Structure P
Amino acid sequence: MTKRIIGLTGGIATGKTTVANYLANVYDLPILDADIYARDAVSIGSPILDAIAQRYGQEILLPDGSLNRSQLGEIIFSHPAERQWIDSIIHPYVRDRFLKAIAESSASTIVLVIPLLFEAQMTNLVTEIWVVFCSESAQLQRLIERNQLTPEQAKARINSQLSLAEKASRADVVLDNSGNLADLLKQVDLVKNKAVSSPTPYTP
């Protein structure tokens, strides 16, 4: 069976989760989420969490032994080399989880939500790429409000990713989330049943 594998990506706080939830709830599509796999990678007792604690000290852990995500975020968004190190140990784990889930799924269409689809070089996992796009000002404001960040913190997180313009230029489908929710979901409806004319072969 030829699988249609949609790689859903975009910038931080552009609306990827909104689109994924809509595809799951309205179209009953299976959603595989890189963020969930990444959280599993650093679960208590995991080798990856042990490696992080060895690198940054026990203070990177909360009292219950779990990862202090906010503290790690301050480190990696301020030091690109540290972000690269974290990515180098988490991305292979995430890729393996995707490969296993895709192989085990009987669905003809699967959605992979991968915020760092391009940065993590996972485009070969999908047959088409959807990018959720919005204006830079809207993205910044949404991130500040959602994560309760200062403008400087929000900008650092946005700048740590490939630009939205670059992602959009490499997409098969661009969903513009600069307007309201209804407009965004209309775009999803239009492209959901229209497969990309020249899909990329799935090559695990």
Structure Q
Amino acid sequence: MTLTTPALTTPALDTGRLRLRPFTEADANFLHAMHSSAHVMRYWDSPPWTDRARADRFLSVCRTMAEEGTGVRVAVERASDGAFVGWVCLVEWNPVYRSASLGYCLDEAMWGRGYATEAAHALLRWAFDTLDLNRVQAEADTRNAASARVLEKVGFVREGTLREDCVVNGEVSDSWVFGLLRREWRPSAGPAPAR
């Protein structure tokens, strides 16, 4: 027996300061610029992009994930001026286990403003309400203290360390594993929308 997962409707969400929306082809240049930055990608499990076609493949994967019902990835833009902030996603959705994994990437110019926390909280609120999740998992390179803080601000608990789980360009690194359970989720504890 084959389990089929229904397609997911990629949400459009508004936090006040941010808009989370489905990607468009116009986002490809922003994605390429962000992902080709060695500074932005220094804690990722893959090297910076060198090929502009990677952005087109990224957008194709976003569509496929939603069509196959395995996850959603949304663009994040600033509500005040439409500036591209980055993206946030829930992937590896498993409706049987009621679980998924959270991820995000922000343009370096947008760091330090609380945007990652705000976007992650908005997508988690949608996911817990829409997908009836019981658990969300996330990983962060152990050298990436800023990402660990984002996860802790939205309620994740650090559960363990994956030792030497990534090798990028010959450099070995560890990752922390974080978990957030439905019973621990506090939808009202997230960042307040700007007024």
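Determine which structure produced the value 29, 22, 14 for semi-axes √(5λ) of the Cα gyration tensor in Å, calculated from the coordinates; the candidates are P, Q.
Derived from the structure labelled P.
Looking at mean count of other Cβ atoms within 10 Å over residues 10-17, point out which structure of P, Q has the largest value.
P
Can you spot which of P, Q the value -15500 was calculated from, given it is helix-only ellipticity at 222 nm (-39500 (n - 2.57) for each DSSP H run of 4 or more, over all residues; to 500)?
P
Out of P, Q, which one gives 0.35 for FRET efficiency 1/(1 + (r/R0)^6) of positions 66 and 186 (r between Cβ atoms, R0 = 25 Å, to 0.05) as computed from the coordinates?
Q
For relative contact order in percent (Cα under 8 Å, 6 or more apart), find whichever of P, Q sits highest and give me its label.
Largest calculated value belongs to P.
Work out which structure the value 15.8 belongs to, where mean count of other Cβ atoms within 10 Å over residues 58-65 was derived from one of P, Q.
Q
Comparing distance in nm of label points 7 Å out along Cα→Cβ at positions 74 and 114 across P, Q, which structure shows the greatest value?
Result for distance in nm of label points 7 Å out along Cα→Cβ at positions 74 and 114 over P, Q: largest is P.
Given a computed value of 19.6 for mean count of other Cβ atoms within 10 Å over residues 98-105, which structure among P, Q does it belong to?
Source structure: Q.
To which of P, Q does the computed value 30, 15, 10 (semi-axes √(5λ) of the Cα gyration tensor in Å, for residues 50-129 alone) belong?
The structure behind it is P.
The numbers here are math on the coordinates, done by the rules we state, and not lab data. Computed from a predicted model, the values in this text were never measured in an experiment. Cβ atoms are built from the backbone, for glycine too; each structure is taken alone.
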